[in-house]
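Once you scroll down, you'll see the structures, which are given as structure tokens.
Read-outs throughout are calculated quantities, based only on the coordinates presented, and are distinct from any laboratory measurement. Values in this document were obtained by computation on a predicted structure and should not be read as measured data. Cβ atoms are built from the backbone, for glycine too; each structure is taken alone.
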Structure I
Amino acid sequence: MKPIDSSTAHRIIFSARTLAIITVCFAAYIPAMKAGFIWDDDYYVTNNQLLTEPGGLYRIWTSGTVTSQYFPLTYTTFWLEYRLWGLNPVGYHVVNIAIHIINSLLLWLVLRRLSIPGAWFASAVFALHPVQVESVAWITERKNLLMLLFSLLSFLCWLKFVLDNKTGPKAILLYVASLLLFALALFGKATACTLPPAMLLILWFKRIPLRARRILEIFPFFVMAVGMGLFIMWWEQHHQGTGTINLGLNLLDRFLIAGRALWFYLSKLFWPVNLTFSYPRWNIDPAAIRQYLWPAAGILLIISAWLLRKRLGRAPLTAILFFAVTLFPVLGFFSLFTFMYTFVADHYQYAACIGPITLVAASGALFMRKSIPGIKFIVPLIASAVLLTLASLTCLQSGIYLDKMSLWKNTVNKNPGSFLANAQLFKLLFDQGNVPEAKFHLERALHLAPYVQKIDSRVYASLHYQMGLVLEKEGKLSDAAGQYQKVLDATDYFEVRMTAYYHLGKILSLQNNIEPAREHLLRAIEIARHHHNDYILNVASAELILLNEKSKHPAK
């Protein structure tokens with residue numbers, strides 16, 4: 001029998017490792033394939049008219065009618081999938097899982113290209129770590145997956161361009177391809193803007209001199225990143241409504257949030273327990289000295305890695321800075337809509353976790369090389385145990401995304417003080433007719449709502465509106481009227497006021513308060529006509545006709 005040469009053996013090992021990541025990752029995400037749509041998947045897929053209307057694809061890229069941030073590439077993939085499998089969630093979930101696996105394999109190629117020890121193990125941990133479940137099992141987070149997919153492809157092209165250090169048509173082609181792929185990454189999600197700083201880090205890590213030529217090569221990436229960042233900030237202010245949110249945070253508050261968030265994300269990487277969809281929102285108090293310990297510890301860690309770089313090498317500082325820089329857009333220095341509910345989320349560190357994971361994997365690989373020959377077999381056993389544990393945790397975590405009810409109940413169990421989860425659970429239970437349990441969660445949300453009132457009066461007012469609906473259904477009309485009046489006192493937002501005017505007018509009519517009832521119904525009709533809400537216009541007009549008849553023929 002002809003012996004296997006080294007190159008053939010290498011290909012077999014490479015194929016086996018690739019197959020292992022694909023197989024185990026798909027197995028870990030089997031529960032996600034059975035899941036449905038959750039939370040804001042309706043904005044992105046199920047109720048997104050841009051996926052169904054003529055000219056929708058063109059408007060995805062050019063119009064301001066998109067209901068979320070500017071994610072044209074992400075919406076385009078949904079547009080294509082809608083034509084393949086409609087609103088069957090299985091297809092969307094399978095695509096998410098497939099992109100995540102491809103990202104893991106691309107990460108392996110990047111780390112091999114950088115000659116980093118333990119590259120395969122790092123990519124396997126990335127693929128199977130349960131903090132990634134939120135990005136993979138939540139259809140909306142396709143934007144995260146696409147952002148990293150094209151960032152890695154762009155980085156691979158740029159890396160080959162830099163490390164080969166050649167000129168000519170092939171080098172130009174690699175450079176242009178890297179720029180175009182980076183543009184696609186930005187169109188997937190704007191947080192790809194952290195790629196240019198990562199490029200500078202890699203140049204420093206590989207000890208490549210940062211001469212004028214290198215700066216000029218990276219400069220276009222920075223221009224694209226800054227341009228998209230400024231555009232997204234404008235978009236959120238004028239189209240997403242972030243400009244109406246007042247988080248009440250000054251620069252010092254944001255600094256304290258960022259310091260704590262960095263350690264929070266690290267803790268979830270090394271001890272991934274009690275992962276939840278919405279974490280408790282921290283109380284930020286600049287007067288509390290202990291809150292300064294988080295950012296102080298982070299700064300001390302960076303300084304230590306810098307001072308010890310000659311002894312430990314450049315890898316620790318590179319990994320730490322990559323982690324911090326990649327997380328920077330979501331650390332709190334920029335206002336995000338989700339900060340109403342929490343300052344942290346698992347999907348925020350989808351790409352950033354590559355830094356710490358790679359550092360630990362490389363350290364383990366170096367330890368194995370230098371360890372005593374007699375105990376080297378222990379390291380692969382430990383690595384296998386780690387991967388199987390992570391895969392099991394990922395499988396369990398994927399199960400909470402089965403449907404909206406599973407997601408919000410799991411969130412409330414782990415974070416009873418979640419305003420978001422209690423409010424969402426109320427809606428689901430109320431729609432199912434489970435009024436007593438729905439009311440319990442609504443009362444809990446109202447108890448948690450005072451800070452929300454300061455941030456966004458619309459959200460606060462909607463809670464009182466929903467409580468009015470509950471009380472109205474229970475027949476407590478006077479109490480319901482009081483809730484609708486609180487809506488009118490709390491916000492100027494037309495949609496909530498319009499429905500509150502209608503319900504309040506209907507209740508006053510039932511109580512024979514003719515003139516106040518007429519006044520409120522007329523206001524509901526006026527707002528509905530101005531904003532083209534046919535439903536409220538019709539029901540309020542019908543109620544007004546009945547009221548006018550009642551006023552002509554009052555009951556004796």
Structure II
Amino acid sequence: MFKTTKRIIGWCSEYKTRLYLGFVCAFFATWFGAAPTMVAAFTLGKAIDSAKTGTAFDTSLIGMSFVAVVILVLLRFLFSYWRAKLQESIGYEIAAKQRIKIGDILKRVSLGYFQENNAGDILSTVTTELSALEYQGMRMINEIVNGYINVIAIILCLGVFSIPAALIAAAGVLLSLLFLHGVSVQSEKNAPVNEKAVEDMSGAVIEYVRGLPVVKSFGQEGASIASMKKAVSDSKNINIKIEKGFTPFNCLHLFSLKLASVGLVLVTAWMTLNGQMELPIMLMFCMFSFTIFGSLEAVNDSAHVLGVIDSAMDKLEKVNQAVYIDESGSDIMLASHDIEFSHVTFGYDKRTVLQDVSFRIPQNTTTAVVGPSGSGKSTLCNLIARFYDVDSGTIKIGGRNVKDFTCDSLLRNISMVFQNVYLFHDTVKNNIRFGNPHATEEEIIEAAKKARCHDFIISLPEGYDTMVGEGGSSLSGGEKQRISIARAILKDSPIVILDEATASIDPENEHLIQEAINALTHGKTIITIAHRLATIQNADKILVVDGGGIAQQGTHKELMEHEGVYKRFIEIREKAEGWSIGE
């Protein structure tokens with residue numbers, strides 16, 4: 001329990017001064033909360049003494065006690081307010097910075113990181129795990145640290161009046177601490193089990209929602225919902241089992257504190273009857289016995305959560321320890337933009353995709369990359385953008401190894417248009433502006449016109465301010481593609497990579513997409529993965545990728561003069577594009 005508390009305090013190291021000042025304020029708030037009990041006990045004792053001795057009771061003491069209680073309550077409120085102001089926002093501030101930091105980390109790691117680490121785990125770390133720290137972290141620290149500091153201080157205070165009473169209180173605290181350790185052990189053991197149940201349930205729900213069109217088309221609603229029902233049932237059963245495991249320790253923790261409270265009443269009553277303690281002191285102890293352990297009674301709730309927080313911090317540390325792909329990179333400005341592969345070998349895990357690949361793409365030329373599915377065409381483009389690092393060999397842009405760059409300075413030179421376009425759940429304007437965050441509205445509109453998407457944008461309900469559905473679901477494939485091209489035009493990078501940008505576009509949109517691509521690629525170094533003959537034939541150079549290497553390279557005319565992969569590929573494409581329905 002205290003180990004996790006120490007980790008949370010370490011997590012808050014940036015705000016350590018505020019955190020410690022908050023502890024001080026909480027300490028005084030507790031004492032000012034306890035002081036009215038002492039004042040009331042003192043006044044009540046004086047009244048009883050006056051009744052026993054038959055002397056007149058000084059009624060002004062009631063007014064003074066009332067004023068003292070009011071002042072003490074106000075001071076408790078004031079110090080509680082200062083504690084909350086100092087501590088409560090720390091979790092939110094750190095979590096916000098941590099999420100931005102994780103975003104920066106994920107931007108700078110190899111894409112292989114996302115193959116080694118489950119995307120659901122990463123998402124859970126940024127959302128659920130950080131939320132647990134954000135919402136619960138400060139509350140846990142306050143309840144545990146301040147709870148024990150205050151109880152220890154009060155026990156020392158009790159020791160001034162009665163050593164036996166102080167020992168009984170200390171014994172109750174130590175006994176409860178033993179049972180809380182059991183809660184912590186259960187929490188640490190159950191946290192990963194509970195997290196897996198939640199992840200399984202989330203995955204089952206997402207799969208059910210995403211698969212609904214297929215489910216409906218095959219009439220398999222009953223079968224598809226079975227896995228979701230099982231995941232929900234498993235989550236329920238696991239949570240019930242966890243609560244049953246906690247219950248005995250919770251009850252024993254509370255029982256030990258209540259037993260100590262009863263012990264305080266009995267020992268102080270016995271001491272008073274034997275003349276070893278004055279009545280006002282005994283009354284104070286009796287009143288305290290009901291509240292002295294109040295700050296510790298709620299610690300069992302904290303102990304439940306600490307296992308979850310400990311697991312969350314483990315995941316955060318794992319993400320924070322991710323190796324940056326550009327850790328040794330620097331900000332480089334390029335004078336030229338030719339691209340050169342020299343003996344490049346690369347593979348995913350144990351599967352080699354490219355083997356000893358070498359070629360050169362001159363600046364301001366168009367290079368088409370063709371080859372069978374799975375031959376490594378997209379991998380070539382991903383390596384140029386350094387989404388992955390090569391296993392061996394070098395890739396140079398403008399004569400500089402891509403490993404010399406930071407990710408930002410490298411990608412500043414590259415615009416990419418993918419076959420599967422992703423648009424953010426934002427306005428059309430902001431989706432285009434993503435290519436250049438500093439672009440003016442006029443520049444955005446000009447880019448949209450060049451990308452041949454201005455006309456359909458202004459026909460939308462709110463024009464450029466129309467919200468795009470998640471992933472661009474409210475737009476057609478051709479419309480999304482043209483917006484992505486407008487985004488690339490706005491970025492205006494000297495190197496443009498087109499990864500089958502027209503592969504799945506309908507014929508009605510194809511000429512518009514092609515016009516948009518022409519506007520994007522004018523005067524730049526172009527690498528295009530394509531299957532359409534018109535795009536391939538007009539390229540300055542064609543790279544034929546097959547069997548993990550460059551099988552052929554040259555112009556369309558040169559390659560058609562020799563038997564090989566390219567010629568067979570073109571013949572197949574010509575037959576495919578020239579098919580007709582027989583009568």
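Key figures for this structure:
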quantity: Distance in nm of label points 7 Å out along Cα→Cβ at positions 47 and 95 - highest-scoring structure of I, II; calculated: II
quantity: Entry that produces 1.24 once Rg/Rh (Cα atoms, Kirkwood Rh), for residues 127-310 alone is calculated, selected from I, II; calculated: II
quantity: Which entry (I, II) yields the derived value 19.4 for mean count of other Cβ atoms within 10 Å over residues 383-390; calculated: II
quantity: At a computed 13.9 (mean count of other Cβ atoms within 10 Å over residues 247-254), which of I, II; calculated: I
quantity: Label whose coordinates, when mean projected area of the Cα convex hull in nm² is calculated, return 32.5 (choices I, II); calculated: I
quantity: At a computed -20500 (helix-only ellipticity at 222 nm (-39500 (n - 2.57) for each DSSP H run of 4 or more, over all residues; to 500)), which of I, II; calculated: II
